[in-house]
1. Computing helix-only ellipticity at 222 nm (-39500 (n - 2.57) for each DSSP H run of 4 or more, over all residues; to 500) gives -29000 for which of 1, 2?
2. For mean projected area of the Cα convex hull in nm², for residues 2-41 alone, which of 1, 2 scores largest?
3. Could you tell me which structure in 1, 2 was used to calculate mean projected area of the Cα convex hull in nm² as 12.6?
4. A value of 0.95 was computed for FRET efficiency 1/(1 + (r/R0)^6) of positions 90 and 130 (r between Cβ atoms, R0 = 30 Å, to 0.05); which of 1, 2 is the source structure?
Structure 1
Amino acid sequence: MDLFLDCLITFTACFAISIHFNVKGKLIFFSALGGALSYYTYVISSPANSVIIQNFFASIVASIYSESLARMLKVPAPTFLIISIIPLVPGSNLYRTMELCISSKLSKFASSAVETLGIAGAIALGILLVSSMFRFAYVIQKLNLHKKTNSEGNV
């Protein structure tokens, strides 16, 4: 029950952020759903025992969701992607890292900075992989369509 409640709270927060980012109409619901889905993926991938891997998997799911929905609804993918990754952003880690830096605890700062950068890198890598795969599939589809029209025109 706690996971459902957490996802509902994440959905509500992403819904409010969607309104703040001026997302319109039914797109608000879908972008908020993406945020809840990425959070759900983050939580259920906890057996990986690594926050970095959890963020990587969650960003992959958020990217697939965003790219797929963008094509179905014919809107830009960042409309959904930005809201979908907000629950993954390592804000508290970044705050802790800066606090350790200011208080001159350099060894703890270094380990915290590496973890924070790892999380941010995992999110970016997940988005990059999925986005590249979708673009590659689009180019292949265009090439096949181009070959098909050329072969029909030469008959």
Structure 2
Amino acid sequence: MRISARADYAVRAALELAASRDDLPLKAEAIADAQDIPHKFLESILNDMRRGGLILSQRGGNGGYRLAGPAESISIADVIRVVDGPLVSVRGVRPPDLSYTGPAQSLLPLWIALRSNVREILEGVSLADVASARLPPDVSALTDAPGAWTNP
């Protein structure tokens, strides 16, 4: 699975908003500078997040962006889906819409299992979890697995 730059930037921007104090709106420039995200690219991402209902925008001198709801209720999966679509696809197709024949038949349940695990992790971790550096224990345990931090 690959996480696109768009998804990575969206999650990082959402985390900046989750960590902002006093629920004051943050300007796009401040988010871009804090996370080293290209400003124009971030503006496009923030617009997608606004249209997707994850963030609110406010115009004016005290304007900017803020989360549309509590950080505890917004999962990492929510953010990725808003900017990139489905969490797992094969050649741009959702796994249930695929079919295989012959020796490749077992690929479909494999892709479904992969999607299920990705969903379980990304839907089970909120912006608040990451912003507070308190990942759920089951997710933290996965990082302790032998080889989790190395590439084969």
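Bear in mind that the values in this text are calculations on the coordinates, not laboratory data. Everything numeric here is computed off the predicted structure, so don't read it as measured data. Cβ atoms are built from the backbone, for glycine too; each structure is taken alone.
1. Derived from 1, not from the others.
2. 2
3. Values: 1: 12.6; 2: 10.9.
Structure 1 accounts for this read-out.
4. 1
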